[in-house]
Structure P
Amino acid sequence: MNKTVIRSALFVPATRPERIAKALASGADAVIVDLEDAVAEHLKVQARSNLEAFLEANPDARVLVRINAPQHEQQAADLDLCRRQPGVVAVLLPKAESAVQVELAAACAKPVWPIIESARGLLEIKAIARAAGVERLTFGALDLGLDLGLSSTSAAAQRMLDQARYAILLHSRLVQLAPPLDSVFPDIKNIEGMARMAADARDMGFGGLLCIHPSQVALIHDTYMPGAEELDRARRILAAVESAGGVFVVDGQMVDAPVIEHSRRIVRRAGAAPV
């Protein structure tokens, strides 16, 4: 399992190459250059050319790329670019609906992040999670909600989407994938709503969130940052592991293997080196 902590993955359209450097400087843990939804059909070739030019001019840059969906006429050329460019560190596969589609994307020799965006993709999630080359899962709540016929802003829709989140978490864990990422929060100005979604994603076990604006990055990171007391306790537990051995007590509470592992995750979230 890839243990790299990714709390925020920021999309930037390949049609705006001047924004790629800004996205990389935003503090996001990962930057996703988008060749799919954010790019009009007549600009697909130009967008890919923009990305290649940026990577050639900035050989130290490291980005992820959302390629076009399976069956799209541009996907093969997208994958060829990802294969050739060392600056591409992973591929996001939109509208993933089968293990075969994932393995085709993985043939570019880069890790794949399948995006679950349809009922078919959700039904096939067990096979998708187990496909060769998968590093972590994520999903698109807007597309999935549309495919399922949900009223996107309703509480009922969120109850249905939470079942999708559960499936993504379950299958990620069963095959030891990196922690999955939750969907984007589209209402950029709704700070309170974004904070609630980030807190829910954190508490549900998601590693982080996809995001669409640099202003969302710091909010996500702040939400994922453990509180001072929580972090202090985690560090004291880990410090006691070597000397105590077995089950021991910290602050009057029993500490055993699950509590120790939870403490390690808190420290990793805080940006400290894994213990």
Structure Q
Amino acid sequence: MSSHTSPGTGGTGRKPVTLNALRELHARGEPVAMVTCYDASFAVACDEAGADSLLVGDSLGMVVQGHASTLPVTLEQVAYHTACVARVKPAAWLIADLPFGSYQEGTAQAVRSSVALMQAGAQMVKLEGGGWTPELVRALVERGIPVCGHLGLTPQSVHALGGYRIQGRTEDGAATLVRHARELRDAGAAMVVLELMPTAVAQQVQAAVPEVITIGIGAGNVTAGQVLVLQDLLGLTRGRLPRFVRNFMEGAGSLDAALKAYVAAVKDRSFPDNAIHGY
């Protein structure tokens, strides 16, 4: 017996989610529900649950490969997993991470790496950091490649940050995050992930760049959307979890019900709460 998913919209019949559609959600105040996933089967399940966007994250290094960080993940590996997700043609907007070492050398490398991910099926690429990244963002956007930034806790810089620590807790730290968000917006970034920062700081960032779709993870419920790693929200991850994670499988009864509960909780802003949650 074989299993086959027909190409189309993951069996949902949903209209494909475009960047303009995400902007329209943001403009009317409806939160964007994003899930990080890495394969075809889960991509279909997330799509059928109504996820607005799927992220093929370099977190696959920890979740799939068993590494202690995202640093060992290669561009070829992200491209492979992106192709696995793209192949089932989900309606959700598909973003792929530029892994460590695939854009640090500068604009030319960033363009080459982004082209590889777009050819694998991504509709947008994500890169980490502020200050030095707007030049790369501008080059990519000018070449027709949509970009999502990533501020706050940036896992590719875990060693420089001294571990998985809450960012922006000082006045200077918060001001830097706001400045970096503005620079990313001015360079053309349409979305920015805000990871592990106080809710008040995430709110400052969103207020500073109201046209940008901010996606929170450990940053309270004031952002324009939320993202969680699939295995985290399904309670599959063993060991110590970030305190902002909620296990949506508890009481759900099925995978599909858990994913729908996550999307619903993001949409009605009952997830997450606004406590400061570290790792």
Quick one: helix-only ellipticity at 222 nm (-39500 (n - 2.57) for each DSSP H run of 4 or more, over all residues; to 500) came out at -14500 when computed from one of P, Q, so which one is it? P
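For the read-out FRET efficiency 1/(1 + (r/R0)^6) of positions 40 and 200 (r between Cβ atoms, R0 = 41 Å, to 0.05), a value of 0.80 was computed from one structure; give its label from P, Q. The partial results should precede the final answer.
Details: P: 0.80; Q: 0.55.
Matching structure: P.
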Can you rank P, Q by mean count of other Cβ atoms within 10 Å over residues 136-143 and just name the one with the largest value? P
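Out of P, Q, which has the highest value for mean count of other Cβ atoms within 10 Å over residues 56-63?
Values: P: 13.1; Q: 24.2.
Once mean count of other Cβ atoms within 10 Å over residues 56-63 is worked out for each structure, Q has the highest.
Tell me which of P, Q gives 33, 21, 19 when you compute semi-axes √(5λ) of the Cα gyration tensor in Å. Walk me through the numbers on the way to the answer.
Working: P: 33, 21, 19; Q: 25, 22, 19.
The value was obtained from structure P.
No lab work stands behind these numbers, since they all come straight from the coordinates. The structure presented is a predicted model; accordingly, all values stated were derived computationally and were not measured. Cβ atoms are built from the backbone, for glycine too; each structure is taken alone.
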